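Following this line, the structures themselves.
Where a number appears in this text, it was derived from the coordinates with a stated rule and is not lab data. Since the structure is predicted, the reported quantities are computational estimates derived from the model, not experimental observations. Cβ atoms are built from the backbone, for glycine too; each structure is taken alone.
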Structure I
Amino acid sequence: MRSPTIWLLALGLALATPAAYAACPPDGQTLDSLKQLKSLNFRTSDANDQKKLAMGLLDCLGDADPFLREDIAAPALTAWLRAGAFDADTLRAMREALHVHLEEDDPQGFGKPGAAAMLAEIARTDRIKPWMTAEEREAMIQEACDYMKSVSDYRGFVDKEGWRAGVANAADWMLQLALNPAIDKAQADRLLAALATQIVPDAATAYTAGEPGHFARPVLYLAQHGFYTQKDWDVWFGKLIERIGDPALAYNDSRWLARRHDLMSFLLSLYIDADQSTDPNIHFLKPSVVDAVKKMP
């Protein structure tokens, strides 16, 4: 839920640092000053300056330079968020700015995955110390589901360009939402449905950058809530198997093979984690996973 007050707050923080959303490095910063910040493990002495810099660094999450993106912006913002550096108003302003980035054109393909990765960290702050209203949390869950289903750029790591990892970052965002004890079954249902669209994607891309493991983690922690019976899980896994495609194409179609590869990789990741877990609700997944593997074509 995005009230005019929140939009005005985001705008006010942006205007407090001229052209903060216009470029990376942010206004008032240089590559050298950001390198110096990194050398100090992103420690800052002024809370207001830190807030302004954080808002400016959100643009760097979509920069084409992997150093600015992956060595400066992402770790700085993550460190500050995990240290509890920002109040709820600032967190809302950051969330709204990241939402805007998810809606923008992203011709190079870095901006939306970068926004999703940081929205995972925003979601984590609410899990650790709740600050969102139920309506805000509901809106974020829907936003995460919509983004997951929308990803069509499946590039993970590209030499000299660095990481995009759109579906993996979306899964990490869903992980933080799945871990939140405040979610209900209807919200869990939507998260599982969105995950299913990319666990076995229509695009039939063969995942090579660890994506199945990222998908497994939110499923494990959705299971931890105890919302689902074994029959529920059997049905869900059965629908994943159906997504592989027409059985007549078995082992004679590259797209069919890619989908089978993706699902088997996911099931094996899920099995290992469920097998090793001491949580009874997570361990409860294991028979359904084994049954799904046995039913794989």
Structure II
Amino acid sequence: MTTSILRRPVRRAEYRVRPRRDWAMAVAVAVLLLLALAAALAPLLAPADPTASDFSRIYRPTEPGAPLGTDGSGRDILSRLLFGARTSLIAPAVIVLVAGAIGTALGVASAVMGGALDRVLSRVLDIGFAFPGMLLAIIAVAMFGPGITPVVIALAIAYVPFIGRVVRGIAIGEMVLPYVDALLGVGQTRWRIAIRHLLPAVLPTAMAQITVSYGYAMIDLAAMSFLGMGVQPPTADWGLMVSEGQRGVFQGYWEESVYSGIMIIIAVAAVSLVGDRYADRVGKVKETRI
């Protein structure tokens, strides 16, 4: 009797572990998809031209033609928020993708070649890591004038070390694994190993770092536009709208600054959450693999 009790069969339902749903992650992804959809469909969703000024409708409250009111130039705030999502979302993506491509290439090259090249590249990445991205963007604006292009290029260069250093560390750890020596022993070149084996191994970590950096790039771009060095009027941009709405705040018309600021907060929070969750999952996969 005792033996039969101890050996009682356990139902599958008793030991089955259901995966835990990450509702915060799901909500963040849904928010980003909605923002991307709103940016893509801005010409269809916007009730008015985002750059058309109508000085007879300055600081109008909510009305049928302007659901969120108008700004100090009589432009529809909702339309500017929708079109502003384009520059506010696409420009940071360009920054981190360019920085990710260059940083990944430098990190892999440094690990593969080693020696003097590794020392030089690592020192260059360390120096770039210590150089503030905003300062580099301000220098670019001083040299080439205000605008979105010099700011994007400068910030992309500034973000290279953040990704390059992480990729280099992962790549160096991969190069000391036994399979690399085995492949070298059968006659495969270092660059062939880098392309076929090393690059796929570091890409998940690089993508995690790119995703995390996206939120920071949004903040930097918004700050540059707020200072008048990034997106120039009358182009719609969330950071620029916060700056332009300051005049209305002092007169009691807070809508433009507050609405655009809320959009920046929501987008950055959603991107940061997705980036952190993805980085955690990549880290767990690496630990399991090791």
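Name the one structure among I, II that mean count of other Cβ atoms within 10 Å over residues 55-62 of 24.4 was derived from. Before the final figure, lay out each step's value.
Details: I: 24.4; II: 13.2.
It traces back to I.
Given that mean count of other Cβ atoms within 10 Å over residues 167-174, derived from a single structure, equals 20.1, which label among I, II identifies that structure?
It was calculated from structure II.
Matching task: -20000 is the computed value of helix-only ellipticity at 222 nm (-39500 (n - 2.57) for each DSSP H run of 4 or more, over all residues; to 500). Pick the structure from I, II. Please list the in-between numbers first.
Working: I: -20000; II: -24000.
Structure I accounts for this read-out.
One of I, II was used to compute log10 I(q)/I(0) by the Debye sum over Cα atoms at q = 0.08, 0.12, 0.13, 0.15 Å⁻¹, and the result was -0.37, -0.80, -0.92, -1.14. Which label is that?
On the way: I: -0.37, -0.80, -0.92, -1.14; II: -0.49, -0.85, -0.94, -1.11.
Only structure I yields this read-out.
When relative contact order in percent (Cα under 8 Å, 6 or more apart) is compared over structures I, II, which one is greatest? Present the calculation step by step, with values, prior to reporting the outcome.
Working: I: 14; II: 22.
Structure II gives the largest value of relative contact order in percent (Cα under 8 Å, 6 or more apart) among I, II.
Of structures I, II, which gives 1.05 when Cα Rg over 2.2 N^0.38 Å, for residues 31-158 alone is computed from the coordinates?
Working: I: 1.05; II: 1.51.
Structure of origin is I.
Continuing with this model, one more query. Using mean count of other Cβ atoms within 10 Å over residues 39-46 as the calculated read-out, with 13.9 as its value, let me know the right label among I, II.
Values: I: 11.2; II: 13.9.
The value was obtained from structure II.
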